[in-house]
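FYI, it's all coordinate maths here, none of it is from the lab. Please read these numbers as outputs of a predicted model, since none were measured by experiment. Cβ atoms are built from the backbone, for glycine too; each structure is taken alone.
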Structure 1
Amino acid sequence: MDLTFLEHLCAELIQSDNERSEILAALSDAELKDAYHGVSRQLGLELLCGLDSHSHWLSDLLVIVANQGPIHAAETAFYAILCEMDQRGVAEPDVA
């Protein structure tokens, strides 16, 4: 998965009133599973960047203050992929 895919997906999700993503609907089940892995990795990287940049503990919660835009974008894309997989009945791939 390249960043361009994630950027296009996020742009579509922001601009579209449709319940279903045309970008995700066009993917095969195998491509959708690849997108699942790619976007989950990107979300992890964005969380690490935010954690490294500025974070603090509040009681028992870790609060990540930096990198909020990319974190939310990756999180939204990941949720859209999970919804598409659920609608198709595609099982979540094993984490490698």
Structure 2
Amino acid sequence: MAIEALEKRLCLALVYARYQRVVEVHAIGTTRSGRTVMSAYQVAGQSNSSPVPGWRMFRLDECLDVALSDIPSQAPRPGYQRGSGQFVTLDAQL
């Protein structure tokens, strides 16, 4: 669903670390540790680590109640770097 959100340029609603969040997906891929993650800009909801809005990396296997929203994505956000070194492989990106 993260790839669909990116392709349709819509925000993704999800629960992550017990918090409801709305994010703009920028890239999806695999890290050096073999985890599938998405780089996203959180635009609404709560976070346990830093202020909203802001950049986050989400492990896809820990995202719950994922749904495509009808909120248009404003991506790319300032600070986005296409082909980021955080990924070993990229499945999709802006």
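Comparing Rg/Rh (Cα atoms, Kirkwood Rh) across structures 1, 2, the highest value is found for 1.
Given a computed value of 0.70 for FRET efficiency 1/(1 + (r/R0)^6) of positions 27 and 51 (r between Cβ atoms, R0 = 35 Å, to 0.05), which structure among 1, 2 does it belong to? Clearly, the read-out refers to 1.
Looking at relative contact order in percent (Cα under 8 Å, 6 or more apart) over structures 1, 2, structure 2 comes out largest.
Using the calculated result -21500 for helix-only ellipticity at 222 nm (-39500 (n - 2.57) for each DSSP H run of 4 or more, over all residues; to 500), pick out the matching structure from 1, 2. The value was obtained from structure 1.
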